[in-house]
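Structures incoming, each one as structure tokens.
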Structure I
Amino acid sequence: MAEAQAGIFVEGTLSHFFLEYQLIEGVTEAQLRSTLASAIALPVSAELNCVWAFGADCWRRLAPAGVPEALKPFSPIGEGRRVAPATQHSILLWVHGNNHSENFDAAMAATAALAAVATLSLEKIGFMYKDSRDLSGFIDGTENPKGRGQQQVALIPDGELGAGGSFVMSQQWIHNLAGFHALSQPQQEAVIGRTKPDSIELDDERMPENSHVSRSDVKINGEAQKLYRRSVPYGGVQQHGLYFLAFSRDIQRFDRILASMFGCSGDGIHDHLTDFSTPVTGSYWFAPSLAELSAIGSL
């Protein structure tokens with residue numbers, strides 16, 4: 001299999017920078033490739049992880065012959081007050097590691113290097129909370145694949161356009177922790193669909209049909225729509241939530257799960273978690289293989 005960007009699979013890091021950039025109007029393809037090649041080649045320590053991904057329009061400019069057919073911009077989903085909005089940007093850089101100072105320096109250097117072609121549109125600084133929990137207190141990513149299963153779920157397989165790359169979805173969610181924590185623990189567990197201390201899935205008799213587990217555990221023709229989630233909490237006292245980041249070999253899996261969560265899958269049921277957490281951004285990206293990323297300057 002084509003080699004993926006290694007930082008996608010490095011788990012347990014304590015500090016995260018999520019940087020979304022918008023291309024400046026009028027930038028030429030030559031300027032874009034040259035500038036990006038310089039930014040990607042910036043020196044970083046062996047313990048720092050940088051993952052680059054690109055919106056559909058940007059990747060078509062960078063590699064018109066290497067665009068997976070399914071790649072597309074994010075579209076809004078839902079209706080009324082419960083909508084996952086689209087805020088598609090051009091470039092995503094995810095910097096993560098255990099040294100916050102190194103992460104900061106790398107984020108600053110990359111943003112300076114990209115300044116001639118792109119502006120920073122969104123910056124979220126994430127962190128590991130306790131033992132990899134969401135700020136709600138529930139363990140995040142319990143059902144993530146393990147070992148080789150991570151690559152099988154996240155990476156486009158050999159023989160397909162974009163092999164070794166991955167489709168990516170990002171969303172910034174803002175939590176209403178006061179409202180959620182006003183619930184009793186059993187009520188909270190009914191919202192999530194798992195026990196709070198040890199993340200054990202509720203049995204069928206106790207599992208609400210609008211729990212987060214019920215709405216995000218989607219099966220199509222018996223096949224589970226698995227994702228490789230790399231989300232972490234962000235924020236401070238005034239605003240806080242989850243920067244949702246997930247990788248998949250199939251971009252349609254994102255669509256199907258979102259449709260189920262936002263009441264658009266045919267049964268009219270929405271994810272009860274959306275009563276306590278609100279998405280305010282949404283983008284789809286393509287994270288190319290290491291070889292494709294390294295070749296940007298010469299494409």
Structure II
Amino acid sequence: MKVAYEDVQAHYDTSNEFFGLFQDPTRTYSCAYFERDDMTLEEAQIAKIDLALGKLDLRPGMTLLDVGCGWGSVMKRAIETYDVNVIGLTLSRNQRALGQEILDAIDTQRSRQVLLKGWEEFDQPVDRIVSIEAFEAWPKSKYKAFFDTCYRIMPDDGRMVLQTIMGHPLRRWPDLGIPITISDLKFMRFILKEIFPGGAVPCDEDVIEYSQNSGFTVEHFESMTPHYVRTLDTWASQLEAHKDEAIAVTNQETYDRYMRYLTGCSDFFQRNVSYVGQFTLVK
């Protein structure tokens with residue numbers, strides 16, 4: 001099965017410095033969880049990570065696999081909080097290099113490795129799996145193989161948390177009172193062409209159906225949609241505040257593209273065109 005290195009690197013290998021201009025210090029690039037209104041983005045990202053890890057029943061010495069591990073914030077927190085071994089998978093060279101550096105700095109005897117590898121190429125046993133907003137990066141044709149792999153490599157008490165961005169199928173839009181506009185369709189095309197080439201936007205039915213067909217039970221779903229509006233708005237305002245630096249480390253076109261992406265996605269979550277949440281899947 002082909003692994004989409006080029007598609008992912010087109011986005012994530014833009015520049016570590018560029019992403020750092022709008023992310024919080026944990027370098028987390030997914031929906032935060034503002035457990036309290038007065039939380040900073042950094043506190044809310046840690047709260048999101050804790051929310052996910054808390055559903056996995058992690059015990060010292062277990063091995064946690066992070067599919068689409070980003071710059072390593074989930075693995076770092078897992079080691080520090082639960083004393084586990086970690087393996088991260090990313091297709092981004094930049095993420096792998098910085099993520100490994102972050103993990104190597106932790107004072108622990110546990111093993112920690114970030115692999116430049118897709119889940120399609122991974123087949124070693126692990127105890128638990130977490131995947132935060134990586135699922136959108138591959139096409140629907142890979143869903144069955146993904147859940148089959150996750151089921152196969154975990155033990156009988158295996159648990160997995162999958163956080164994903166979703167989009168309501170067009171047939172649901174009238175019932176939800178969402179008007180279908182040309183500008184919305186153009187924005188969707190922009191995202192799939194210029195931000196996440198090769199990806200697809202799933203809906204909740206996809207995750208439930210494909211995971212259950214592979215043997216999982218969906219134990220819980222946690223909706224987080226309003227939290228993404230605040231996350232995206234914070235990113236956009238931080239990127240705008242660092243406009244000159246952002247253009248200096250990339251270019252005007254990249255800056256404009258990301259501002260359009262962040263503000264447009266915020267609008268989509270605000271209007272319930274897009275939604276996001278965590279699925280807890282158990283064997």
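Out of I, II, which has the highest value for mean count of other Cβ atoms within 10 Å over residues 198-205? Walk me through the numbers before you get to the answer.
Details: I: 10.6; II: 16.6.
Biggest value here belongs to II.
So FRET efficiency 1/(1 + (r/R0)^6) of positions 110 and 222 (r between Cβ atoms, R0 = 35 Å, to 0.05), computed for just one structure, reads 0.80; which one of I, II is that? Display every interim value, and only then the final one.
Numbers: I: 0.25; II: 0.80.
So the calculation was done on II.
Which one of I, II has distance in nm of label points 7 Å out along Cα→Cβ at positions 86 and 254, as calculated from the coordinates, equal to 2.5? Show your work: numbers first, answer last.
Values: I: 1.2; II: 2.5.
Here the read-out was taken from II.
Work out the source of 1.6 here, i.e. which of I, II gives that when distance in nm of label points 7 Å out along Cα→Cβ at positions 214 and 270 is computed.
Details: I: 1.6; II: 3.5.
Working through the options, I get structure I.
Assign the value 41, 34, 33, calculated as Cα extents along the principal axes in Å, for residues 30-157 alone, to the correct structure from I, II.
Numbers: I: 46, 40, 35; II: 41, 34, 33.
The read-out comes from structure II.
State the single structure among I, II that was used to calculate helix-only ellipticity at 222 nm (-39500 (n - 2.57) for each DSSP H run of 4 or more, over all residues; to 500), giving -6500. Walk me through the intermediate numbers first.
Numbers: I: -6500; II: -13000.
Value -6500 for helix-only ellipticity at 222 nm (-39500 (n - 2.57) for each DSSP H run of 4 or more, over all residues; to 500) corresponds to I out of I, II.
From which structure (I, II) was relative contact order in percent (Cα under 8 Å, 6 or more apart) calculated, if the value obtained is 30?
Numbers: I: 30; II: 22.
Of the options listed, only I reproduces it.
All of the numbers you see were taken from the coordinates with simple rules; none came from a lab. Nothing here was measured: the structure is a model prediction, and the numbers come from that model. Cβ atoms are built from the backbone, for glycine too; each structure is taken alone.
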